[in-house]
Structure formats: C-alpha cells, structure tokens
Structure I
Amino acid sequence: MTITIAPATAERFDDVEHTFSGGGDGPSCQCQWWTLTNAQFQASDRDEREGMLREQVAAEPSPALIAYVDGEAAGWVRVGPRTTQPRLARTRNFAATTEPWDDPSVWAVTCFIVRKEHRGQGLNQRLLDAAIDHARTNGARVLEAYPTDTSAAKHSANDLYIGILSVFENAGFREVARPKPERVIVQLDLNA
C-alpha cells in the first residue's frame, strides 16, 4: 500500500468529492461547517457550499490536504487559519483556548474524512502529520484542534470528524483545556 498526501487544489476537486462520497456528512457539508456561521450554513444549500469549497481550494495556501492510497483519493483534512473558520470563535466549548481568536498565525485542524474502505489504516495520523508540515510551511505559529477523547464517551464515526485525541497526542500536541469530559482543546507550538 502506497500512501501519498497532496494539497487539495482546483485541479484535484474531483478527488475531493470522491473522498467526501465515502461515508459521513462530507457530500452535504462540503467541509463548510466551520467556515460559516450557523445562520449562514442553514441558509446555504449543498450546491452553494460546493461553490464555496471550489473557491477555497483554488486559493493559496490550500485549506486542506488529500490522502491517496495506491492513487485513489481516500482521506481529507482541513487545516488553515482559525480566522478563516469563524464558527470556531462562536463555539462555547472552544472559548477556553489560550490564543486570541483574531491572530492569523494560529491555525486549526477541524475536519477529517476517511472513506470507509480505508479506515483503520492510519490515514488520520498521516494526514495530521502532513497538516502540521503544511501549517508550519505556510507561516502558522500555533496549530490548534478540538478532538474527541474516545476513552471518555462513546461516539459514532460521524461524530469523530474533528479527530481523536490519541492521534493528536501521538503528534506531540498538548492539552490546553477540557470543556467537557470528551471534548479537548489541544495545541502544538510550531516554533518549538
């Protein structure tokens, strides 16, 4: 099995959509949940969200990465400045962050998608490692995430789209807050 990871770009948009079609809410959400306020998200439809995603992946730096398994698009991770993901600042559970919300050097990892047939192969870890490199290369100072501690509560696979705590711990992230027993805020200092 050969795994490669590449930026999500306009040229790879069909691969993005293929990844989204493999289980979960990707097809309807189009990875716009964190980029829109609740009112904006509710007022938009799938086609509008797809248009937004097309614009985002056409920009530099790419807002996400795609994992390929033997050439097939198999996974996705969204990573970018928190300032481009305004719902984060409006989410009560994330208020305990230690970084100012308006700081563009603080990036966030907010969404993982792995096609069902490729789960259990370590793609989330590979995607996170690549996201760390992507953030560092593009000037991020701190990388933040809001994963689920699966040892604290049971969750469906769809609820794990924001990541699993153990994957972030394996990559060196440290816990900075725990607003709920299963919800953790973690950070990685990219200058260390």
Structure II
Amino acid sequence: MKIKETPLKDCYIIEPTIFNDDRGYFYEKFNEQKFEQVTGMNGHFVQDNISKSSYGVLRGLHLQKGDKAQAKLVSCLEGKVLDVAVDLREDSPTFGKWFSLELTAENKLQLYVPRGFGHGFSVLSKTAVFSYKCDNFYNKESEGGVLWNDPELEIDWQLPSEDIILSDKDRIQPVFSLKNF
C-alpha cells in the first residue's frame, strides 16, 4: 500500500499493492497502522456507507460540522467516478482549494478526505457503486455543504451540464463565500 500526498494539506491518495494470479487478485485495502505511520493522522473508522448511482449523478459538496465532523476514506467498487475534495478549513494553507481524482473499480485507488473538507463525486460510467468509510457517525443536525457549481471554486465535474442529476438538497446548498461549513 502506497500513501501519496495530494496538493491539499492532510488529503491523501491510497494506492494498493495488487497481487494478481490466475485465480484473480488480492490486495490490502487499508491498514490503520501504516496510514498513521505515514500521515501521523488517526485512521480509525466507525461507519461504512455504500451508494449506487447512475451516469450523471452528482453528489455533493457535503460535510459534517463541529464535533460531528467526519473524515472519509472513499473508493469506487464498480464503475468510474470523479471524486472531489475541497479544503474548507479556514486555518489551512490550502483553504478554498480543491482536488479531484478518478476513482474506478479498475484502479482501486482510495482518497482520504480529512475532517473539515467538503466532498462530492460525479458518476462518469453507466453506474457506479461508491464506498465511504467514516471516522464519526452521521448526524443530520451537523450537515453542511457548498453549492456544486460554486462560481468561486469553478470545479470541473467532467460532465456536460445537461447530463448532471442532482438531489433537491444539492441544488440549494449555499455558495462558498457564505461559509456554511
């Protein structure tokens, strides 16, 4: 397992070492001890979530605030997504910056999204199954977010605008400048 830094402070790509043979493959998806040694960050997760979405679905940008904030370890188990992390920590040197990465069933990459980040993804394949490991339990009252097409962030979701499918909640998230996070 390789742990690589991204341009965003405390946000990491985890690339597994894959062992292939004529039976298939094996890889260690996550190792808390290795993660903490390389990053100095806690990698203990308490909740796993799975979502399935069709082409054009865009989920985000979401986060949980305060003492219910969540770090996430995300991956794509089936299909292909563009995963996006936005640093919303006002005291961070990368505040207001975003990073994107294609996560696919084939590349088996994962992205560690720390607490205080907005997170979202767009589905680039016919369907996608997406996995979220969270280090804190979900709490509806702690939800926050940023509008997916915020003009200040200018995120390229790699989808034509006419193909984007949003939830009602994601249509009305506040813009970045209102700091609802």
Structure III
Amino acid sequence: MKPKAIIFDRDGVLNRLWHEPDLGTVDSPARPEQVRLMPGAAEAVARITSAGVPCAIASNQPGIAKGKMTARLLGQVTRTLLDRLEAEGGRIDHVFYCLHHPDASVTRLRVDCPDRKPRPGLLLKAAAVFGAAPADCWFIGDTGTDVRAGRAAGCRTAWLGSARCDRCPTLAGTRPDLIADNLPDLVGSILYKDF
C-alpha cells in the first residue's frame, strides 16, 4: 500500500551541505547559489510525484537564529531547491522549518521548540496538513536525529546513508525501517514494496 505522504529532511537528503574551504566549515546552504541537489534527489521526488503521493520537507533550519543568514535568503534557498526539483518533474507540496535553536544568538529565536527535531512537532504538522495518520507517512533523513524524530511522531522511518558503523543511527539506539545509500532506491522501496 502506498504511503499517504513522504516527508524529507532537507540538507544531506535533497541538497548537499555547503563546504566553505576558507573557514573549514560544512553547513546548510546560506545563499541560493550554494544549492546543489544530492545525487538522485530530482529523480526520487519525480517518482513520488508520478505515483500521486504528496510530499513535504521537514527540517531544522537555525541559520537565522545563529545569525548566519536572513529570512529573505532562506526563502531564496528554498525557492531555488524547489525550482530545481520541479525542473526535473518533482513537486514538494509543503515545507516545514523549525527556525529556533536553544543557543541562538537572535534572542527571539532562542527557544527550546517542540518542532525542533528530534522532537516530533514538524512531522505531526506535516501529517496533519495531508490529513494522514503519522503511521501512514514515511520520513526520510540522514541522521539519527531524523530517525528519532520520525519514531517520536509515529512515522515509518528511512535512513539515507551507507550502513557504516561510525554513521549508523543505531548508535543512538534508533533503528530505521529502511536503510539505503541512494535516494531513488529508498523511494522505490517505499512506493513499491509491501511493509
């Protein structure tokens, strides 16, 4: 049975993290020109769209809270990502971000928010928008935090990554329902295999 909705984490799943060689940092893209799709992301989202399954993004995005970007830039980064996916036939129906961080430099965003993963708030909101029970939704992420958030919400969980011992989410006491090292295979399993 097809899921009622598929929800993606953003960075490391749909788009690559951005490496600043001069600073030695790796982080979310802070400007639209830094947006690079992950291998297979456009194909995977297009498959979901073709199957008639709605999908969303649910992602912690504390860049504004940390003073690293503006709301305008976050909007531009998001629009660039959605446009690139749409150019390949994929559609993201909704985007849910938690902008808060408990150590934010922007005081109004220094909140211990129930939407910030690994808490389930964003995923519960996404399921509700689709009129779906969380148990009928899948959440695809690339960290143990994502898997824990999906479990806390009651979603099925899929982990994108190689099952190396130093990266596996089971190190955090969490076991996803699926693991694959590429997004098209992961999405194909979710859409066409019986779980």
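List of remarks:
- Value 13.6, calculated as mean count of other Cβ atoms within 10 Å over residues 104-111, assigned to which of I, II, III: III
- Answer label among I, II, III for the case where mean count of other Cβ atoms within 10 Å over residues 8-15, calculated from the coordinates, equals 19.8: II
Rule-based calculations on the coordinates, nothing more; no lab input. Fair warning: this is a prediction, and the values are worked out from it, not measured in the lab. Cβ atoms are built from the backbone, for glycine too; each structure is taken alone.
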